[in-house]
1. Upon calculation of distance in nm of label points 7 Å out along Cα→Cβ at positions 16 and 48 from the atomic coordinates, which of the structures P, Q produces 2.6?
2. If helix-only ellipticity at 222 nm (-39500 (n - 2.57) for each DSSP H run of 4 or more, over all residues; to 500) computes to -12500, which of P, Q did it come from?
3. Kindly point out which one of P, Q the value 2.6 was derived from, the read-out being distance in nm of label points 7 Å out along Cα→Cβ at positions 24 and 64.
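A short reminder: the numbers here are calculations on the coordinates, not readings from a lab. As the structure is a computational prediction, the values presented were derived from the model and not from experiment. Cβ atoms are built from the backbone, for glycine too; each structure is taken alone.
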Structure P
Amino acid sequence: MKRPEKSLAFTFNGVRIEAIEGQTIAAALLASEINVLRKTRLKNEPRSIFCGIGICWDCVVTVNGVTNQRSCLIEVVEGMVVSS
């Protein structure tokens with residue numbers, strides 16, 4: 001028997017994002033059609049998810065004030081605040 005999916009919400013750059021329990025930040029953002037997670041420091045080039053397994057660091061974000069968090073590895077928690 002399939003367990004019902006629990007819905008969660010968090011904010012990304014001030015925008016409310018819906019997620020499913022167990023979903024990573026990166027997956028929830030992609031599902032919400034948000035493809036750019038940050039921009040590079042020197043050339044201001046857009047970055048998104050590249051490897052999806054925590055090796056490349058292209059998907060780093062700030063989570064609840066903690067910088068350099070890999071969004072492809074962190075599961076969404078209700079009310080978390082994520083920013084690029």
Structure Q
Amino acid sequence: MNKMRTVNYTGVTSDLVGRVWQHKNKVYDGFTKRYNINRLVYYEFLGSAESAIAREKEVKGWSKDKKIELIKSKNPHFKDLYDDILK
């Protein structure tokens with residue numbers, strides 16, 4: 001049985017819609033373009049840039065399995081949430 005390979009990206013932005021659009025349209029060279037990361041499957045809004053950066057560092061320190069469980073807790077089917085944030 002083939003296991004689907006997943007690559008996750010964790011980042012901070014003050015413009016979620018714009019940043020996801022950039023990733024989907026491969027505007028900049030880098031990690032998301034190289035690994036064809038183009039779906040938003042999880043996001044959090046935090047109260048300040050400092051708290052967002054702290055949360056990013058926390059999540060980046062987790063195992064891949066723990067990150068996947070976080071995603072599944074809110075989005076069990078890994079649906080692309082981009083259209084939802086456009087509303």
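1. This figure was derived from P.
2. Q
3. Numbers: P: 1.9; Q: 2.6.
Considering all the candidates, the number was obtained from Q.
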